[in-house]
Structure 1
Amino acid sequence: MSSAWLFLGIGLLAQASGPAPAPVGRPAIATVMTDTRLSELSGLAASRRQRDRFWALNDSGDGASLYLIDGRGHVLREVTVDGAENRDWEALASYERDGKAWLLVGDVGDNGALRDHITLWRVEEPDPAGKPVRTRPAERIDVRYPDGPRDSEAITVDTARNEVLIFSKRTVPAVVYRIALDATGPQLAERVASLDGIPQPSEEEIARGGRVARFRAQVTAASLDCSGEGLMVLSYDALHRYRRQPGQDWAEALPGQVPARVPLRLLPQAEAMSFDASCRNLYVGSERVPVPLLRYRYRPLSATGDSGR
């Protein structure tokens, strides 16, 4: 990849559009990712055990490895997920439950929609301040979709409703599925809703932008904010925020909703996104190096007045 991305990244602009206030401010460049160990960055999740630390993973082609990085993108340590295998890791989530910090690895990629099932690997978060090179043994949860194989690059954990949300990538519109957070053994996912409000490229835009433009609205990451009422969804070309009322189920909140939208420009392949542990900032990363790691100041629903439908 050309270093021109660095200079293009400095000129990034994010302007809100849509019916709701912008969920984030203008982006800052937290760092320029240069470590080739994360050249296929596809999953990012905040540590629940130490501030300014994140866990990251590459997509297919890497081993069963997680990378501990700081808020400036420096790789601090590589940790093997004991007992796990990497068929096509594409997503990562972190959460707290029962007084412990957990990581959920999404082996959910399926470019050809050929897999009989996907796999989630659940593991207790290693101590970021320690020096472990392996995690404790991971727990395997195999998941089938109710309507056939799907490619995915996005998962998030909803602790308030005790569920894992899984987002399809290549279907139009994208579809949200769920399983119970405390699930064990093989699972059949439940279809929740479709994300109808993500705008798709027009034929004119595809003709003007080439073949790649056809895929720009595909969902590549998702993360719930600290309130649990704001759902950030990343596509190649934009950030989208969906919302729900306190106590509302996503199956009720999502249908027909038009999200607040902030365009992304000049990231070559945006596939990783995470709040920091306090949800003050939202980080967006991309495959390839060198490439910017963007940091957005997050505007909570209460601050924007975007409190629901």
Structure 2
Amino acid sequence: MQRFFALSRTQHGIIDLATTAFAALIWLGSFPDWGFIALALVTAFAGYTAIYALNDLMGHQVDREKHDGGVLQSGYSVEASDDHHPLVQGVLSTRAAFAWMGFWLLVALAGAYLLNPFIILILLVGCIFEIAYCKLLKVTHWRILLSGVVKSCGPVAAVFAVDGNPRIDFLLLIFAWVFLWEVSGQNIPADWNDVEEDKRIGARTIPAQFGPNVAANIILVTAILTLLVSTLFPIFSPVSLGIPYALASLATGYFLLLSPAIHLWKSKDGQNAAGLFDKASYYPLAMLSIIAIWIMAIA
């Protein structure tokens, strides 16, 4: 099973589930019943598993081209595996990969229907945008916008799962927060790690096309904006989020996102880009822990 988990980057996907749980909790201000939680977790896990697998399926030809004659990277620490890019390594067939992706997509669609049929549309949008994101690698650096939308689909879907008619301004807030985190802490740092291979094959990523200075500046600005957006969550949550929550939230954002972004901005070093990616990956999980502890403390 390890090769299938490597295809879907399951370790990273599980961490990403925190964004969905955080969005639901910050909007509800309380924990749903256990039956709902179980269904939501299975659905979210299936969705992330399917879309990460879709990413590798759509990009495996380019991945093969990038790593032709070279050494395959094992991935960042949050998704490191000897079977990283299993299609490129030949340890998994395309047919088996499609079957794996299709199974989890069906599970996600079934779960979405039970939670709120509107989520099916969000899931399909995520799949379409993910395909477009992969296909535009050599076309335009603006594909990063698609990546932000895909990552935001999960948290937005989570809000619709707990509330069939949520406030649009809150949805936009969640979207902006996840979008900015994806740009600053995930997408550009990941592309920075592949910059030499991307240049060789003509990929149009921000680090490859504009260089480390522009990439570092964008990362720093979007990291700052991520923290600023996070300060607006108490306005929308029905639970009273006091000063301790605000301080814990900002401290978490600083240590896991802004501080490593500042180090990268100063150094322009690829190792610091990898460090930023790893630390930023845990930022939503840390935010989930804070809101969950806060809700339990005041219950």
Structure 3
Amino acid sequence: MRYAAHETLVAPARPSAGLGRLMAGIAVTVVLFLILSVIYSLALPVLFGAEVWARIAPGVERATTPAGVLVNLFIFALLIAALAISLWRVHRRSLPSVIGPVAPALWQFRRALVALVMLYTVIIVVPLPENMDLAPNLALSTWIRFLPLALLALFLQVLAEEVVFRGYLQSQLAARFASPIVWLALPSIVFGMLHFDPASHGATSWLVAGWATVFALAAGDLTARFGTLAPAVALHLVNNVSAILVAAPQGRFDGLALYAYPFSLKESEAVLALMPLDFLILLCSWLAIRLALRG
């Protein structure tokens, strides 16, 4: 009964619940996203102008500048577009059908967001592990100037990942399989493995991927428990605002962070020291949303 509300998202998936249809939907989404991404990359020098793009481009690959972070985040809008087309052509579903009813979703998003902001206000005073003091990274005036655009870009990135993994994959699998071991665990494992990046994370790659898998399980549980994507989007958004806009490890995706940790994600000792706190924050965030929505 704890997942009874999940039926709101699962019911629209039942007419096209076959695994063949799901594979086709995934393939169409991936191919469309790759095509749109190529067009996006070709359009960027034209949109910015050759001279401006020459200055921006070096910071794009590792997202070490504000513009570099924004370029990397806004590409996720194309993933939303690709999924919307795939849903329409392959599953005869609309994009809103993987998000949930508007009114409950907005109410849940507001409640979850308030709960998480209150939680993070308390977390701020929790001392970091030894030798983890944050260093200023971006001038406050620059950070404030980019903040509205950064929040929009982060929301699109978070929404894209949630509609694909919790909205689409989870609901389509749940329409075909009754067991959460399939529809909750499988998308979470895929989500985690997509965060496996030895080139960026070095020896900590498996740990980062494991954390992402646990995060996905929490987001999937909230989605199934409350029947909309809103709680998961709130969880994901606050997490990413904290990790990308407030404090980020040095050297990758730190271009919009107000502060930086004194290490990169390749430094396994530092990542291992911080990871227990990250897991604890995730657990508290999941519980805070459940308490705020009483589920």
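Can you tell which of 1, 2, 3 yields -24500 when helix-only ellipticity at 222 nm (-39500 (n - 2.57) for each DSSP H run of 4 or more, over all residues; to 500) is derived from it? Don't skip to the end; give the middle numbers.
On the way: 1: -1500; 2: -24500; 3: -20500.
That value comes from structure 2.
For FRET efficiency 1/(1 + (r/R0)^6) of positions 99 and 219 (r between Cβ atoms, R0 = 30 Å, to 0.05), which structure out of 1, 2, 3 has the highest calculated value?
Details: 1: 0.40; 2: 0.20; 3: 1.00.
Across 1, 2, 3, FRET efficiency 1/(1 + (r/R0)^6) of positions 99 and 219 (r between Cβ atoms, R0 = 30 Å, to 0.05) peaks for 3.
Each reported figure results from applying straightforward, stated rules to the coordinates on display, with no laboratory input. All values reported here derive from a predicted model rather than from experimental measurement. Cβ atoms are built from the backbone, for glycine too; each structure is taken alone.
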